[in-house]
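I've put the structures underneath this note.
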Structure 1
Amino acid sequence: MDHQQEYVLDTIESRDIGYIRLWFTDVVGNLKSVAMTANEVPGAFAEGCGFDGSAIDGFSRVQESDMVVFPDPATLRLLPWKDGTPGPAVARMFGDVFTPDGEPFNADPRQVLRRNLSVAEDMGFTMYVHPEIEFYLLHSIADPTPIDRGGYFDSVPDRLPSVFRSEAVDILEAMGIPVEYSHHEVSPGQHEIDLRYADALTCADNIVTFRHVIKQVALKHGIHATFMPKPIAGAWGSAMHTHLSLFEGDHNAFNDPDQPYGLSRVAQQFMAGLLRHAKEITAVTNQWINSYKRLVPGYEAPVHVCWGASNRSSLIRVPRTKPNKASSRRIEYRSPDPACNPYLAFSVILAAGLEGIRQGYELPPEAANNLYEMSPAELRAANIELLPITYSEALIAMEESELVAQALGEHVFEYFLRNKWNDWDEYRRQVTPYELERFLPVL
C-alpha cells in the first residue's frame, strides 16, 4: 500500500468517514457512482470494485461485461451534504476503470485523457487548464424562467443569486477546488464561476464535481440549475471558455517575451493545430444538438475559425491580462460548453494542439476585426472558415478525422458517433413549435 492510500485510510479514521462514493463517468459524461463502507476501502485499493460494464453507456458488450474500478487516492474529498445531521461523514474518490486482466479500460473517459496526457508527457509537456463555467438558474424544469433579472456583473437585489454563488463557492473551496471569480453573466438567471488553473486531469475531475455541487445547491434552494448550452431562445448561451497552456517542468512553454503577444513558437504551433482541426473536434467539445443553438452569430459565441488578441468574436483569444507574468501566458479556446464530457474534450483539444507542434504548423494571420461585421466575401478573402453550424455537420467532420479517432481510441470514437447520430436522427424527426407557428398558417 502506497503513502497516498495510507493517507486516505488515516483520513477516513480521523474524520469519521463512514461511506465513500466512487465516481466515474460514462462516455457522454454522465456521472456514475458506487458507494462503499469505509471498511471496504482497503480491499478496493487492492482488488478494485467490480461492476457490470454492459450497463454503462458506451462501455462494453454483454459478453465482455466484467469491469473493475480502482479508487484514485489523490481524489479523496468530503461531500458536505449532511448539513449537520448526525452520523458518519461521506466522501468521494474518482475511480479509474480497468479490465479484469488489469489493463486500463479504453472506454473509460478518464483513461482516455490519461492516455493523451501521456503523449504530451513523452513530448515534454504538461497541460494546465482554467475553465470559466457558465450556467443558468431557473425556477424549475416545469417553469424554466430565470430566477433573477440581472445582467453582466450586476449585484442583483434579489438575495438568492448571491447567496447561491457564495454557498457554491464555499463548498467547492472546502472540497479543495479553488475558485478564482464568480459573478452574474449577461442574461437574466445566468451565472459564472471560474475555477483556478489545475493540471488537465485534476481540472476535468473538478468540472465533474462542480456540476454536481451546483445541482445539489440548486436542489437545496428549490430551484433548477442547468448547464444546457442554450436553454432560452434569444438569450445568451452558456459557455465553458477554456484557458490553457503547456508547461515544461516549471517553465511555461507558451511564453516567449520576444515574440508577438509573448507567444512562443510552441504556443503558435499549438494554436495552429487547434485551428486546423477545429471542425473535427467540435462534435466532442460541443457534444449536444442544443450546443449548435449557442454557436450562432450575435452572442459573442465563436463561429469563425480564427484567432485574435482580446477578440471575443474569434475561436481562440489571447488574453492580455498580466502580460508581464510568464506563468500566466495562455490561450483561451472559446467553443466548449459546460455540458461536454471534459475528459474527452480536453483529450481532443490536446491532441489537435500537439499535432500542430509535431507537424510544425504555421499560425495564420490574426483576425483583428469584429468578425460578426464582416461580409461572407470578406471572410472568404481572409480565408476564415466557419465552425459546423449543425450537429450533423460536426459529426461528419469527426467521422472523417484520423486525429479524433486516435485521440479517443476506436471504442469511444465509434460509440460516441453511433450515440450522437441516434440523437440527431431522433431530433430531425421532430416537428417543433416554431415550425407549427411559422408554417402551419401559410402552408
Structure 2
Amino acid sequence: MTGSETLHIPPVRDEDGAISAEFLEAVEHAIDIGDIHELKRLVHDLHEADLADVIELLPPKQRIRLIDMLDRAFNVEALTELEEGVRDELVEALPIRVIARAVRKLDTDDAAWLLADLDEKEKREILSRVPKPERVVVERALEYGEDTAGRYMQTDFVAVPEHWTVGEVIDYLRTEEDLPDEFFEIYVVDPRFHVLGTVTTARLLRTPRETPITKIMEEPDAIFRVTDDIEDVARQFEHYNLVSAPVVDESGRLVGSLYIDDIVDVIEEEAEEDMLSLAGVRDEEITSSVWETTRSRFVWLLVNLGTAVLASWVISWFDATIQQMVALAVLMPIVASMGGNAGTQTMTVAVRALATRELGRANMWRVIGRELAVGLLNGLLFAIIMGVFAWWWFGMDDLGLIIAAAMVVNMISAALAGILIPIVLDRLGIDPAVASSIFVTTVTDVVGFFAFLGLAAWWLGLGG
C-alpha cells in the first residue's frame, strides 16, 4: 500500500446498509499481511455491532487471527453481538485469557450468555481468572434456566429505603460510586428488600428535596420472578411499554432488573425463530456450515417428501379418470396450489396470534368463524374466476363447474386447516411454528386433488 492509500478508510457500510466489500477487503488484506497498525486503524472506531458483522463475514481462521492481532484493543462486547454459531466457534477457539477479559468487562447477562454452552471444566477455568465479586454474580446467573428472567437480568440496579426523602436519594446518587452506568428507574424497597414502588429519574429531579420518596413512587407495572419465562416477560414489556422492570427471587426479594435493550433482542430472536420455523430451518444461520445447513433442512424435506407421496397416492386413485381427460391433469395443480397458499396465509396469522397471546380460548371460536367465512368467500370468488377460465380454455361447461366446486371445497378446508392445526398443536404443547406448515400443505394437497378428481369422476362418469 502507498501512503495515500493507507490514509484512506473505505466506508464501513454500502448504500444498502451492508458491510461494504471495499471495507471487508481492506480488513482481510491487513490480516493477511499481518499489518496490526492498519487493522487497528480500520476497526478502532467501529461500534461493537459493526465489528461483529465484519467478524461474521470473515473466514473462520481470519476471525481468530483478527482477535489475536488486536489483542487488548479488541472490543470484547462484539462477542455478544455475534450469531450464536459464530460465537460458540470463537469461544471454543479463543485463548482463555480473552474470554476471561470479556467476562470481566461485560454485563452479567452477556457474560453468562457467553459462557452458557461451555463445559463445566472450561467455565471453571475461565471464571477462576475473574475477580470474586464478578465471578459470584456470573455463577449465580448461570444457575438460572437459559430462557428465564434470571438469566437475562442485570444485577446492577439502584434501590433506596422507603423512609428516605428525595434529597437523600439525590445525595446518594451523587456520592455513591458503585452504581450502574445507566439506569432509568429507582426502586423503593422495605427492610426485607421487597419492592414497594418505582421512581423515574426524571420525576426525582423535578421534585422538592424534602418530599418523602414514597410520595412520588408509583406501583410497578410488572414485577418478574427469576424463574419467569423470558418470552412471557418480553410480551409484558411490549404490552405495557416498559423500559425496565424489577426481578425478584422466590422469596420476593429484589435481586435484579431487566432492561428494554435486552428484551428487544429476545423479541427479535423469537420473531426470527418463528419465521425460520415456518420454513423448517429453525436452527439455521447464514454463517452455518454446509453440513450443518444440510442436516438442518434434510429432516423437514424428508417429512415433506412423505406428504408429497401421500398426495401422489391420492392422485393414483384416479389414474383412469385422468387418462380419459388430459385437461384434468392440466388443471388439478391449480386447485391444490390455491388451497396451499390460502392455508399458509391463515396459518401464518394464527401462529403469530398464538405467539403473541392474541388468540386464546376467549376468542378462538370467533376467529375460527371469521377464517371459515373468509375461506368461503375467497372460494366462491376464485370458483367464478377459474370456472370461467376452464370453460374458455377447454370449451366444456361441466369442467368449469367441477373446478369451481373443487375450489370452494379446498379453500374452505385450507381456512379450517390453517387455523385449527396451529391451535391443536399449541394445545398439545408442540410449537405450531415448527410443524404447522407440513400438516396444512398436506391437507390442502390431499383435499384439493381428491375433491377435483373425485368430482370429475362422479360428474363426468369417468373411471376405470
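What follows is calculated from the coordinates using simple rules that are stated; it is not laboratory data. This one's a predicted model, so the numbers in the text were calculated from it and none came from an experiment. Cβ atoms are built from the backbone, for glycine too; each structure is taken alone.
Once Kirkwood radius over Cα pairs in Å, for residues 114-193 alone is evaluated on every structure in 1, 2, the highest one turns out to be 2. Which of 1, 2 yields 4.6 for distance in nm of label points 7 Å out along Cα→Cβ at positions 186 and 370, as computed? Considering all the candidates, the number was obtained from 2. The greatest value of relative contact order in percent (Cα under 8 Å, 6 or more apart) among structures 1, 2 is that of 1. As an exercise: mean count of other Cβ atoms within 10 Å over residues 74-81, calculated from one structure in 1, 2, equals 20.6. Which structure is it? Computed on structure 2. Each of 1, 2 could give helix-only ellipticity at 222 nm (-39500 (n - 2.57) for each DSSP H run of 4 or more, over all residues; to 500), but the derived value -21000 comes from 2.
For the set 1, 2, ranking by Rg/Rh (Cα atoms, Kirkwood Rh) places 2 highest.
Of the structures labelled 1, 2, which one yields 0.05 when FRET efficiency 1/(1 + (r/R0)^6) of positions 90 and 394 (r between Cβ atoms, R0 = 35 Å, to 0.05) is computed from its coordinates? Going through each structure in turn, the value belongs to 2.
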